[in-house]
1. Thinking of I, II, which structure, once mean projected area of the Cα convex hull in nm², for residues 49-144 alone is computed, gives back 7.6?
2. When log10 I(q)/I(0) by the Debye sum over Cα atoms at q = 0.11 Å⁻¹, for residues 1-112 alone is computed for each of I, II, which one produces -0.29?
3. Name the one structure among I, II that P(r) over Cα pairs in 20 Å bins from 0, in percent of 31, 57, 12, 0 was derived from.
4. The value 1.12 for Rg/Rh (Cα atoms, Kirkwood Rh), for residues 57-232 alone was derived from one model only; which of I, II is it?
5. helix-only ellipticity at 222 nm (-39500 (n - 2.57) for each DSSP H run of 4 or more, over all residues; to 500) computed as -12500: which structure among I, II?
6. Name the one structure among I, II that Kirkwood radius over Cα pairs in Å, for residues 121-160 alone of 12.3 was derived from.
7. Consider the structures I, II: one of them gives 2.1 for distance in nm of label points 7 Å out along Cα→Cβ at positions 25 and 281 as calculated from the coordinates. Say which.
8. One of I, II was used to calculate semi-axes √(5λ) of the Cα gyration tensor in Å, for residues 41-88 alone, giving 30, 12, 8; which?
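FYI, it's all coordinate maths here, none of it is from the lab. Keep in mind that this is a model prediction, so the values were computed, not measured. Cβ atoms are built from the backbone, for glycine too; each structure is taken alone.
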Structure I
Amino acid sequence: MATTMQAAVLHGREDVRIEQVPVPEAGPGELIVRVGAALTCGTDLKVFRRGYHAKMIRPPALFGHELAGTVVELGAGVENFKQGDRVVALNSAPCGACYYCKRGQENLCDDLLFNNGAYAEFIRIPARIVAKNTLLVPEHVPFEYAALTEPLACAVHGFTDSHPREGDTVAVIGGGPLGLMILHVAALSGCEVIALVKHDGQAEAAKQLGAAQVVQSSEIAEAIAKTRALTGGRGVDIAIEAVGVPAAWQEAVELVRKGGTVNFFGGCATGTHVSLDTNRIHYNDITMKATFHHTPAICRKSLEMIASGRFQASAFITGHAHLFELHRVFEKLMNRNAEIKTVIVP
C-alpha cells in the first residue's frame with residue numbers, strides 16, 4: 001500500500017483543498033478502509049459554507065463523513081472483520097457509559113465520537129466506531145448505496161421520533177437530501193406526505209419518492225395556505241422541518257392541526273432564535289420537538305432498508321465526480337440545483 005494519498009482537507013470557509021497526506025495506519029482496534037464511494041451531504045455543505053461544525057469538525061481537518069469501502073488493514077485485537085470485507089463505517093459512536101447512553105439516548109452521548117475523512121483514498125476508523133457502528137455490506141449492495149446509511153439513519157430517526165401513525169398526513173418542509181429521505185421513509189410507512197419545496201427538480205424528486213401532494217412555492221405564507229387547504233383547513237398531523245432556517249421552523253408550527261406534532265429536524269446556525277405564537281401552541285395542544293443524529297440500532301435498520309431494495313437508493317444518487325472536483329461540486333450544490341447527492345470517487 002502507498003505511504004501517501006490524496007485527501008480533502010478543510011481549511012476554513014469555502015476553502016477545501018485536495019492535498020497529499022500520509023496514509024493512516026491502524027492502531028489497536030482500528031480499521032483502515034479503502035474508500036469505494038463517499039457522498040456529498042447537506043451537513044458537509046453547511047460545514048463548507050461556515051468553515052467548521054461545532055460538534056463534528058474544526059479546521060484544518062480531513063473532510064467528509066458518508067462512505068463505504070473495503071477493509072485493507074486491521075489493528076491489533078480486531079476480530080469481527082477481515083481484509084477484503086465490504087463495510088459501511090458510520091460517522092460516530094456513543095460511549096455507552098454516560099447518563100444519556102444509559103437512558104437509551106445514545107445520539108446525545110456526552111462523549112459522542114465523530115469521524116471525518118471520507119473524501120480521501122483511505123480512511124482510519126477509530127476503535128469505538130469499529131466495535132459499535134461499522135457494518136458489513138451485502139455483496140449485492142453497491143458502495144454508493146451503502147454510503148446512504150448515515151443520512152438515512154438521521155431521516156428514520158427524525159420520522160420515528162415524531163411518533164407517526166399509519167395514515168397520518170405528514171408535511172415535510174424542504175426538498176434537500178434529508179427532506180426527500182424523510183418524505184420517502186414516511187411514504188413507505190403508509191403516511192400521506194405533503195412535500196413543501198421551492199424548485200422544479202425538488203418537486204419532481206418528491207413525486208418520484210412518494211409524496212401524495214407537492215406544494216411548490218418560495219413564499220412561506222402561500223405555502224402554509226396551500227398546505228392547510230389540502231387538509232380542509234385543519235392542518236397536518238405532523239410537520240417536519242428539514243431546512244434549518246428559523247423562518248421554516250416558524251412555518252412548521254403554522255402547518256399542524258390541533259394536537260399535532262412539529263419536529264424541528266433541520267439544525268439552524270448557532271445563535272439564531274425563533275418567535276412562536278404561544279397562544280396557538282398552548283390552546284391547540286401542539287407538541288414541539290427536535291431530533292438530532294442517530295443511534296447504532298437505527299443505523300442497522302437503515303442499512304437493512306437499503307439492502308432490501310424498498311428504499312429507492314438510486315433516486316438519491318444524481319452525480320459522480322472525482323476527488324479533485326470536490327470544490328467545484330460544493331460550489332454547484334450551493335446554487336441549489338437539482339442535484340441530491342454526488343458520489344465522490346477517490
Structure II
Amino acid sequence: MRIANIMFSKGGGGIEKAFVDYCEGLRDLGHQSIAITALGAMVNSELSELKIETHSISNLGEWDIFAVRRLRKLLLELKIDVVIAHANRAFSLSHKAIKGQIPLIGVVQNYHTRRYNDADGVFTTTHDLINTLIKQGIPNNYIFHIPNMVKCVELPHRGHRRTPPVIGTMGRFVAKKGFDIYIDALKILKDRNIDFKAVLGGNGEEESALKSRAQKAGLGEQLKFLGWVQDKKDFYTNIDIFCLPSLHEPFGIVLLEAFVYGTPVISTNSEGPRDIISPNYDALIVEIGNAVQLADALERLIKNQIESDKIAANAFAKARTKYAQEIVCRQIEIAINVLLKK
C-alpha cells in the first residue's frame with residue numbers, strides 16, 4: 001500500500017516521535033510509507049536519516065485553503081491508498097483536501113477529539129480514549145486500540161546503581177506534567193536525609209517557576225536542569241530511577257522508553273500510565289498530585305535494588321511483547337485492511 005502519514009506540528013515531543021515510528025515501521029513492513037510534514041518541522045531531519053520519502057508544505061492553520069489545495073494536489077500526484085493523519089491540524093486539512101476520495105484514518109493521542117466523527121477510522125492509544133470516542137458517537141467498530149511503540153532489542157546490562165542514585169524525569173515544562181510535585185517529593189527525600197542526585201530535562205513556560213521552586217526547596221546541589229533532552233539513550237542510561245509525575249497524561253511514551261532502557265519507573269495513576277502499568281510488577285504507581293506518596297516510592301526503590309531490578313526486567317519484557325515497533329505496526333496494518341474492506 002501507498003500510505004501517507006501526515007503531521008503538521010513542528011515540535012519534538014511524544015506525538016512527533018509516534019509519527020516517525022509509524023513512518024518507519026510501516027516502511028519496514030514493505031509498504032510505500034510517505035511522510036507529509038510542515039516546513040521546518042523538527043522531525044524532517046530524522047525522517048531524512050531514516051530515508052523516509054518526505055514532502056513538506058507550508059500552512060497557516062486548519063482553515064488555510066491554500067494549504068488544503070496544495071495537500072490535495074500532492075495526495076493525488078502521489079496516488080495514495082490511505083491517509084493516516086496525526087493530530088488535529090493534520091486531520092482537519094486532510095479531511096478538507098480528500099473530500100471522501102481517499103480513506104482517512106485519524107490518530108488520536110489526546111482528549112481533543114471533536115473532529116474525528118468524520119474519520120473513516122480512528123486509531124487511539126488507550127482504552128480510556130476509546131471510551132471517550134464511543135461516548136462522542138463514533139462507532140466502536142471504527143475505533144482501534146493502537147498504542148505507541150518503541151524499538152526493543154535486548155535488556156541493557158545496567159549493573160549496580162550509582163552512589164548516590166540518580167533520579168530523573170523529563171518533558172515539556174507545563175503545569176499538567178506535575179514537575180512541581182516531583183520537586184516537592186525530592187524535598188521530602190532531602191528532609192528524610194536520603195542521599196540522591198536528580199535531573200530534570202525539558203523546557204517550556206514553567207521553567208522559571210520550577211527553578212525558583214527548586215531553589216526555595218534547597219535542592220541546588222541535588223537537582224540539575226538539563227534543558228531539552230536530545231539523546232534519549234544517554235538520558236535513561238545515566239539515571240537509576242525514572243519518575244512520571246504527570247497530573248494528566250494521555251499516554252506517556254517516556255514510560256516505554258524507560259522500560260526499553262531497563263530504567264525502573266514510578267508513575268502517577270494518570271490516564272495513559274494506568275493503561276500501561278501493572279502496579280508493583282513492572283512499575284510503581286502513586287496518586288496524582290501526591291508528593292508524599294512519590295517520595296515514599298522513591299525511597300522504596302532507592303533502598304531495595306533487588307526489587308528495582310525485578311521491576312525493570314518485567315517492564316522490558318512487557319515492552320518487547322506488547323509495544324515493540326514491529327508488533328504495533330502489524331496491528332496498524334491489520335486495522336487498515338479491516339477499514340479498507342468497510
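1. Working: I: 7.6; II: 6.9.
Answer for the origin of the read-out: I.
2. On the way: I: -0.45; II: -0.29.
Answer for the origin of the read-out: II.
3. Numbers: I: 31, 57, 12, 0; II: 30, 54, 15, 0.
Of the structures listed, the value fits I.
4. Working: I: 1.05; II: 1.12.
That value comes from structure II.
5. Values: I: -8500; II: -12500.
Value -12500 for helix-only ellipticity at 222 nm (-39500 (n - 2.57) for each DSSP H run of 4 or more, over all residues; to 500) corresponds to II out of I, II.
6. Details: I: 11.9; II: 12.3.
Going label by label, the one that fits is II.
7. Working: I: 5.4; II: 2.1.
Answer for the origin of the read-out: II.
8. Only structure I yields this read-out.
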